[in-house]
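Bear in mind that the values in this text are calculations on the coordinates, not laboratory data. Given the structure is predicted, the values throughout are model-derived calculations rather than measurements. Cβ atoms are built from the backbone, for glycine too; each structure is taken alone.
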Structure 1
Amino acid sequence: MPGKAKIQPMLRLTGTFLDEITHDIPSQNWSVEEWRREFQLYQRIGIDTVIIIRSGYRDRCIFPSKVLPGLLPVFDDLGRMFLDLAEEAGIGLYWGTYDSGSHWHRSSWWKEVDLNKAFIDEVVGRYGDSPAFKGWYMTHETSKFDSHITEIFNGIGRHCKAAKDVPVLISPYPQGTKQFDVHSAFTLEESLDHWERIFSEVHGAVDICAFQDGQIQYRELPAFLRGMRALADRHGLTTWSNVESFDRDMPIKFPPADWRYLRLKMEAANETAEKLITFEFPHFMSPRSCYPAAHNLFRRYCQHFSIEPGPI
């Protein structure tokens, strides 16, 4: 008789983004004390990776950069704080790059790259010797072969690796119907065609790809993840999955996810990803989040995986 199929153990979330530029979610006004408790919680529940979603955006930065023009005043060095707390907790940190919010959208991709090159050199000069500095995150998100994305990935990603040779992560998104109208949304075949072209041109500049999962309908997600895993394998990329812990189905931006659908997405990603990360634990899953529903989502998650989180 044929043997039973091997059941793959369910992956937990082992990484989270950190959003302290607060582009489209609110600041929680945490001090180092709140963040230290948060990192200690990550250590207890198995989160071994944190990813700064962007260390600079438009006129804001998480440290007082001297190379970014026209910044608002920066009173605290959150970059140093995150690296020090990660080191204390034995957690690896991926450093997010700079997004002008302008140049690359206006097809002046070289200005975006040049700003980032100077910024990356500054980051390495300030923080490159931190033992917690384990990778880079290229913050420029895309769904398709457009906006000179390969020039941006190559220009920034290769400079990241030249400045500090650690893995480079990207987290693009599907051009799905939760974000785009039916005339603009892509079929799976169209998405694969676009990403075949991107992956084939950025070899050596990108190491890890973690697609977001919130822009695509739940029923379409397993096939999309399988297709992208096969594509990444052909191009020698590591596949993670960015399992979004906020809800895109509601008419407001953005409540914590419904546990039933977060679990559904995690189970789909379990078949294809080597690691599950989320955007974004502090706001949408932390027991100390400003959203009460996040506290409940954290309890459901811990109950499902039989996690004893320790003191909250």
Structure 2
Amino acid sequence: MGTKLVIDTDPGVDDAFAIALAALSEDVELLGVTTVFGNVGLEATTRNARRILALCGRDDVPVAQGAARPLVHPHAHKARYVHGVDGLSGRSAALPEPGRPVEPGGAVRLLSRLLEDSDEPVTIVPIGPLTNVATLLAARPDLHHKIARIVVMGGALSHGNVSAAAEFNVWSDPEAAHRVLCGGEVPCVLVPMDLTYRCAVSRAWLDELSGSGPVGAALAALTPDYLTHYRKALGWDGIVLHDAVAVAEAITPGILTTETVPMAVETSFGPARGATLVDQRRPELRADTETPEDGAAVRVAVDTDVDALRAFLARRLTSRLTLR
């Protein structure tokens, strides 16, 4: 049918756009969605994911609830200041009620079953904290070969958003991020905040989406609190669809330009906790110096044709104009 995907998510406004992008793409076989704590608490992220799928007419997609907290240390705070009290600018209840119950057994059980049942490797797209995926890799090493790659939205090469050094998803569970990104068990692509910010969309882009039909209008209606935050973060009237950029790469490998670089995740309790340490020196220099023993080579997205990417997102999100 197309690219086999599983999305692990903590909706979140940009997560909602990312889920819709996969759900509405005809060349994607969306096998399942798993939820994790993050932008809001687990009950809210699970409810939001199910309602976004219902909006897209995709009650055929199973949803399982995952981790409510990080692997090791408590989660300091959530991102209601960005996404609103319910994760969707206070508008989650305006979305359709899902027709399918939550899958029993939790996220790792669903992920394992989907990998076991697939006749070809599956791409996993974590767009929230990496707790569920780290747990899967630890619990089911026999399934590593069934994962085509893990496309992660997270990290930052220059500066963070939740601290001076760290991006929210990695900072929310640095130990899990370290396991996934630095374990060397499965090929990983990291889509960092530096690139996703460059792909921000304008208010005019959102207005066009809103006018495309009921699904586009419903997605655009989730953005008021998000817009308020990003007016300050960007300095102009627009939003950053971080997670949708990662899903675009999962759907169409190569839509983002990547470089393979050594990486480590800072797990100490200093001011850099949650930072992604990417060694961007020339290979000739790296060969002459020591690199972190616990690091691994990761493909990091560093560039894209921004206008083409925005057009790709708009085209996919308006491909089905009516609710089911």
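Could you tell me which structure in 1, 2 was used to calculate mean count of other Cβ atoms within 10 Å over residues 98-105 as 13.5?
So the calculation was done on 2.
Determine which structure produced the value 2.4 for distance in nm of label points 7 Å out along Cα→Cβ at positions 130 and 226, calculated from the coordinates; the candidates are 1, 2.
Source structure: 2.
To test your reading of the models, identify which of 1, 2 gives 21.4 for mean count of other Cβ atoms within 10 Å over residues 162-169 when calculated.
2
Can you rank 1, 2 by mean count of other Cβ atoms within 10 Å over residues 18-25 and just name the one with the largest value?
Greatest value across 1, 2: structure 2.
For Cα Rg over 2.2 N^0.38 Å, for residues 154-193 alone, the calculated result is 1.13, so let me know which of 1, 2 that is.
It traces back to 2.
Between 1, 2, which one scores greatest on distance in nm of label points 7 Å out along Cα→Cβ at positions 90 and 178?
2
When Cα extents along the principal axes in Å is calculated, the result is 58, 46, 36; to which of the structures 1, 2 does this value belong?
So the calculation was done on 2.
Rank structures 1, 2 by mean count of other Cβ atoms within 10 Å over residues 26-33 and report only the one at the top, that is, the highest.
2
State the single structure among 1, 2 that was used to calculate relative contact order in percent (Cα under 8 Å, 6 or more apart), giving 20.
Of the structures listed, the value fits 2.
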